[in-house]
Each structure stands twice: as C-alpha cells, then as structure tokens.
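Bear in mind these aren't lab numbers, they're just calculated from the coordinates by the rules spelled out. Given the structure is predicted, the values throughout are model-derived calculations rather than measurements. Cβ atoms are built from the backbone, for glycine too; each structure is taken alone.
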Structure P
Amino acid sequence: MDWLLTSLDILFDFPRWYIGAVLGTGFFTYYLREAVKQPILACSNGKFKAFLLAHVPILHEKYWPTLWCFESRAQTVFASLIRSRLLPNIKYRREILKLSDGGQVALDWLEDGCPGSAPVVLILPGLTGESQAEYVKCLVNSARRIKLRVVVFNNRGLGGISLKTPRTYCASKCDDLSEVVNHVRSLNPGIPLVAAGVSMGGLILGNYLASQFSKPDKPISAAMVISVPWNVFKGTESIEKPIVNLMLNRHLAGGLCRNIERLKRDKVPHGPWDLEEVLRSKTIREFDSSYTTKQFGYKDVESYYTDATIHDKLHKIEVPLLCLSAGDDPFQPFEAIPLQAANDSKHVAIVVTARGGHIGFLEGLFPLLHEQYMCRLFTQYFTAMFEYGSDLIGIVKKPTTTSCMT
C-alpha cells in the first residue's frame, strides 16, 4: 500500500500540462493505430472488383472516424443525434400504393430539378425508419447531388400512413418490395432503377435480389446496402448484450410495438396473435416471437431468423451489390460478416471499416459540414456505375452529374 501512495505522490508532483501531454499522446496513438485504417474490400477478382478499384477512389483511402466519438456505440448514437438536429426535413411528393392484399405503403418521391430520363434510386429505410429518418435524408441529399431521382419506400404503417390489414412487414418477405419495384418500373419504362437498403432495409433488399436468382430480367440494375445484419442470429445476440446495446434494442422494440398499437387506432382486426402479449415485448426477439413469427406463418423465431438471414445467400445475387459494414457494429459482430462468401462472389463486394458503428460512419472534427463516409461511398459508387459500369448493368446511357439541388 505504501508503494501505491508513493507512486501517486510522484504522479501529482508532475505539472498538469505534462500529465495532459502524456495522456493525449496515448490517446492519439491508440486512435491512429486502432481506429484509422484502410477498409477491407472483399470481392472475387474479376470485373466488379476491378471496376470498384478503378472508379471508386474512397476505397483507396483510410477511414478517419470522428476523433471525439469513434467508439461503436458513440458513432451509432451521435450520428443519429447530430443528423436529426442539423438536417431539415425533406419535401417529398407522396404516392400511396395500394397492394394486392389490400394493404398500402407510402412512396415518397424527390425529383426536383432532375430530368425525367434520370435513373431512379429506391431507398429502403431500416427497422422502424421512414423517409424523414436522419440517415435516409443523408442518402437522399447525396442522391440528388448526383442527379438521381429518389423514391423512398415506407413500409406498412410507417411514414404516417394507416394500416389497412393486420400485416406489417418483416426482413424475410420481399413481396411488398416486389410490388413497389414493379410499380416504379411501370412508371419509368426503360429508365435504370437502382436501390439502396439500410440495416433491415438491406436485409429485405438482399432477400429480394437473391429471389431473382437465375431470372433473366433483373428489375434492379445495381444496389448498395449499409449496416446490414448479415447473420440475424449473431446480430440478435449482439444487440441483447448489456448495457448500451440492450438499450438500443429496447428503443427499437418500442418503435415496433407503437406500430402495432396503430391497429387499435385504425380499427384493424387482429391477426393470429395476442395484441397485449405483443405490446409487452421489450426486445426485438420478444416482438418477433409474439408477432412476426405468427403473422408470417413461421414455426418459431429460429425459423424466421433462418429465412431472414442473407450471409449464406450471396451466391444467389447476380447484380452488382456493394455492401458497407463497420467492424465494430453493435448490431453485427465482425466475425459474422461473410467476407469469404464475398471473396467467392463475382457480384457482391463487402467494404468493412474498422470503426463506424451502426449507420454511423461519422468523419471529421465537425461532422455534417461535408458529406459523410457512407454518403461519399454511395455517390462515388452510383456515379461510377452509370458512367463506367455499362458492361456490368447493361446500361449505355450516362446521366449528367451536375447538381439538381433546388
């Protein structure tokens, strides 16, 4: 004990500036060694990988996460807070699409200043997200900078529209997306359609792309997914870990329950589940057990998660798909990212940054003063795809890349 007291006396005898310099040096050393790294690019050698390396320059850069919040949960939380505070709402043109089973979804369009011949990008938000979600607004702003027309697909019950049936949505079923894609294509015959999915939106998009396996006509020409929970089992285990992960889990479960509560407000008959049991759900797994599995006809939650996961479906995807994941994503551990499957794929490329959290990817000391990492990757990828990727997606026409900001 005496030696400890002596050591503390010696420590406090040092000038404060000296102690601060030592601690600061240690912090910056850790940041430079552990946080600032060039991303992993997993993709088989071939046309797609060569295209990415030649035309997407961000892949050759190191990702410098924001110095004061590079920890995974900090990136996740602060990205949401900063974007929601600083990004104004976007004025869309809303279209209500009636679905074949009587349900409805909202399609929010942004086309101001873009020519009618411009390609369309379909954006799929995450688990409880909609067209005004902060990360969606980031992507929408980036899309219109490169003169893409945008349509955001709001799942059933989201985006302020009422529910017409007991069914909402889930990660494994892509029939709603299929109807949306067919509708958008019917409105824009001969116009290229690409898509971007975030988190669970990426799962739905990935399952849709896999469902098109071996079909000659691919409705979506190219796609991108961000922070997708590749292996739903591993992702669920990760998001149930205390303390911060579990808090995020409960926040999302609350959003799912609020969506189901609308069935009361909209006077929609119950499905094959107990409403009060559903509303008692505290985690996503509990919600999926009490509602999703019963509504969509699964034996149990394990059967649903097996069907929803896409880490083992990459070989079925036959259009260019660029995927952005963070190695520290609290929703998906690094070891669950299917890097080997991507290394064996001609059409799927996975980019993994050392840091970034879940839909975070903040960079710079003052985030949002400039385009952030995931948006820079988004704009570079789709700009390159339309300018140089005609042999990959079968499109010859090149749109101009001047701004269409109003």
Structure Q
Amino acid sequence: MFDRITSFVRQQLMLCIALAAAAVTTTIAGTGPSEVAQSIDYRVLALLLCLMTSVAGLVGCGVLDRMARQLLGRARSTRTLRLALVLLPFFCSMLVTNDVALLIFVPFAITSLRMAGRQDELAHLAACQAVSANLGSMVTPIGNPQNLFLYLRFGIDPIEIFLAIAPYALLSLVLLVTLCVARRSQAVEKYVAPSGATGTEPKPSSAEGNGSRRCLLPMYLALFSLSILTALRAVPWQLTLPMVLLAVLALDRHALSKVDWALLGTFACFFVFSHNMARIEAVTLVLGSAMGTAPFLTSLGASQVISNVPAAMLLSGFVQSWRPLLLGVDLGGLGTPVASLASLIAFRIYRMSPHSSARRFMLPFAALNVALLACLCLLYLAIG
C-alpha cells in the first residue's frame, strides 16, 4: 500500500502539491464547501477536457501523422524542422490561447520527431514550445487566460494590449529564432512507414478497425473546431462540453482514456488555492502594500509561486493601472514550472511519450526560462 502511494506521488507530484496547497489554505481561510466549489473556473476545465479529448481522437485517426509527413517533406534539416515546430505555437497561441496551442503542437512535435528519427531532440523542443506558446500568447486579449481576465476586468482596448506587449513579443521572437538556428543542424531522415505499429498512436479496441477510425475523423474535426470556437467565446462551454462527451461516449470511448485527468485536477486545485489566498487578511495586507510600491515585480514574483493566472485574479483588486500588472503576469509566465499552467500541459504531454525523462525536460526548460526572463526584464527596465 505504501509503495503504491509513493509511486502515485512520484508520478503525480504537481497534482499532490496543488491538492495540499488547496487543502491547507482552505483550512486557514475557513472556506466552506460551497464556496470552494464556486471558486473553480469550470469554463477553463471544460475547455481543456474538450480539447484534450478531440486532440486525442485526431491523433488516433492519424491526422498528426499526415501533417508530420507534409512538414518532413518540406524540411531539409533539423534546423528547419525545429524552427517550424517552435514558431507554430508562438503565432497560433495568439488566436487559440497558449494551452490550446500546446495541446495541438506538442503531440505534433512528438510525431514529427519520431518520423524524422530525431527523438533525442524532443525534450529540448518541448521545453522550447512551452516557452514559445507563453510568449506568443501575450500579444492578444484572448491569447491566454490572464490577458482575457484583465481585458474584461479593466475594459482595456485590444490595441493598447498589443502596443504594451509588442516590444517584448518582438524581442522574444528574435531570441527564439536565434536559439533554434544556433543549435547544430543535421539532415532529416526520410520517413519510411514501418510494417507494424509505430508505437505512439493509440491502439484501437477490437471494435475499431482502420475503417472505423477514418469514419471518426469528421467527428473529431467538428469537435475540435467547436472547441476552438468555445475558446474564442463564440460558443458557450455549457453547450460544447455535453456535445463532446456524448459524441465520444457513443462512438469512441477509448479517447477518454487519453485525457490527462490529473492535469484537470491540478488546475482545479490552483483555482481553489488562489481564491483562499485572497480571503486571508494577512496576505491581502501584504499584497496591497507590495502592489502599491512595486506592482510589476510583485505580480512577476507572485506568478512564480501561484502561477500567472491566479496571480492576475488575486492582484487585480490592488491596482489602479493595468499595465504593470499585465506585464508582470505575462512575463511572469516564464520562470518556475508552475509560473504558467500551460507549461504543465507541455510537460505532461511530453512525459506521456516513450522514453521521456523529467530531468531531460526540466534542465533546458529552466535554462530557457531564466535566460529569456532576464532579457525581458532588462527590456522592461529600459523602456518601462
């Protein structure tokens, strides 16, 4: 029994930490069960569940394989491939949010590198994708949850957000391209389909042959499109969630086994933790004073501990000007693994790939975050 508990904690360390933080702060703040339930952003959880399910279905239908073959047909070197896989989430996150971009492009990178025979690049590339999505998403109001929250909370003009973030996004783009180009380039192997399974695609159940998988493709494309529209707030999540679940339960229950339920639990615990922190009087007094004297540094520092989305929600009540808070939580997405919850998505998806290693991901992830955060903070000191 003890061995099982130890194994679970090792495998789901982030979930255990988030659960402990939520439980401790709930006790300190004296938060009741109904208030705990109300503190969770169910829209975010529902959207993540819909996207995870539809992406898992598309992977099972071979969509990422076909996209990867197209990319590999045009990539002449690992440098070209690396640039494409890092810049795609940078630009796409501006429109579909950083977490959605990572849900799409980390599995795509896993498939592409496997086909290219470059699985050794995966850990570094997944870390770059996590950083890339967090940086690209800063530019628009819908690029990430904290931008959307502050955009609605302060009634900011979208052009003002773009102008405030543009210098940092431009520098980030230059640095990402430089990092990709600076790494050693090698020829990309021409992909030859093996006679058996590739080893990464989900295995269909006995009732699912290749033909039935192809028949499911239109359904998953429709569900994915519906999820994207929901992310853009064009469709209410209360409609999308039951549609996705009913369709998958009726036609392809196997896809639900590919959903990262632990990640959803981690998000829920962070929402509870953030709400509880805002109820603790000593915390609010300290934060109010800190935001009055150094709003940028306070929001950046808070993001390192409780992540930038809860930090934006927690600190928005202590400022009159949105600009330093926006810059603090956006740049604060760099740094620790919990600074941006989207980074957890990249890490979790990477860890589901064969022969993955937490150490091989975290070392380049930490180096990239520290270096890029330092450069962007220097830019902030230079231009304010």
Answer label among P, Q for the case where distance in nm of label points 7 Å out along Cα→Cβ at positions 29 and 317, calculated from the coordinates, equals 4.0: P
With percent of Cα pairs over 39 Å apart as the yardstick, tell me which of P, Q scores highest. P
Comparing P, Q on mean projected area of the Cα convex hull in nm², for residues 133-356 alone, the highest sits with Q
Which entry (P, Q) yields the derived value 31, 26, 9 for semi-axes √(5λ) of the Cα gyration tensor in Å, for residues 77-244 alone: Q
Suppose helix-only ellipticity at 222 nm (-39500 (n - 2.57) for each DSSP H run of 4 or more, over all residues; to 500) works out to -24500; of P, Q, which structure was it derived from? Q
Looking just at distance in nm of label points 7 Å out along Cα→Cβ at positions 149 and 181, which of the labels P, Q belongs to the structure with the highest value? Q
